[in-house]
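Take a look at these structures.
Every read-out reported here was derived from the displayed coordinates using simple, explicitly stated rules and does not represent laboratory data. This structure is a prediction, so every number in the text was calculated from the model and none was measured. Cβ atoms are built from the backbone, for glycine too; each structure is taken alone.
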Structure P
Amino acid sequence: MLKGGLGGMMKKAQEMQENMQKMQAELVNKKVTGQAGGGAVEVELNGHYGCTRVQISAEAMNEDKEMLEALFAAAVNNAAVKVQEMTQSEMSKVTAGIGLPAGFKLPF
């Protein structure tokens, strides 16, 4: 009985690993947009944190250098949080029913 249980667990673990690899590959095609200054600066990141687009309004371009840098940093940080949330959401779909302990983080 133990052997069958262990075999079933190993099969589940292998399926989960395959699903996680597939999810990671798909994340590169998913995009999120971070904003700052009420949308004056927008940054788009893919699911691997790669920057795919930056948009700066004409009004933001008229700001001083330090303000524009702060808006850009805030937009990047906003997008990064969204990527993290998206990744966690996708991860929960892959690990559903596995029963991982609270706070357990997988390597990504």
Structure Q
Amino acid sequence: MSQHVKVIKLNENLNAETSPKFQQEVAQILGSDVETVLVDCQNITFLDSSGLGSLVLAFKTLRNANIEMVLCSVKEEVKMIFELTSMSEIIDIFPNENAFHEGALATN
């Protein structure tokens, strides 16, 4: 069974200035055949409250559409924010994109 995965690569820090662009990308996925959104955070070194709120909103929006959202390649300083806010208990975080795909293959 093939899983429909959309990868969103965040190429800049997620903050008040960049969050609307991320939300637009998420909105474009709604109504598609995507089953999982993989947010690649490799290039994020800073996440402010707007960025965190944007990720939470995306997670809730996608979940309401029965689409799973997971993260990968999260740098340690950003991962600390997820741990402090308990977001790491809600959103699955993979070490990298390959680890996600290996995990997805193992469950199919």
Structure R
Amino acid sequence: MVTRNENAVTFSVQDEDHTLANPVRFMLNKNPHVSFTGYSITHPAEKILNLRVQTTGEITSTEAFRQALNSVIDVCQHVKSPVCSLFSNTAMAAMKVVELFCHC
């Protein structure tokens, strides 16, 4: 973390890229206490994400970043359950079809 003050911080995250950066930036932009957020990837071979977060001062940049990460986790968990259920049901149905036609 590179910091000048608590309300304007650039976080450097190793081994991350646009996959994490875009949803985190989206969640940060939804936060009314965040005045600016942006990111850059230093080089594709290095995979270092630099994420800049500036807040209005009502919360720190670190707190805004933490909230955004938690929001991304919540969305992923919300999506994960029905997707896993769908694949599980599809796999079971496929096995029944195989049993019917193959007499295994």
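Miscellaneous remarks
- When mean count of other Cβ atoms within 10 Å over residues 40-47 is calculated for each of structures P, Q, R, structure P comes out greatest.
- Here volume of the Cα convex hull per residue in Å³ was derived from just one of the structures P, Q, R, and that gives 101; the source is P.
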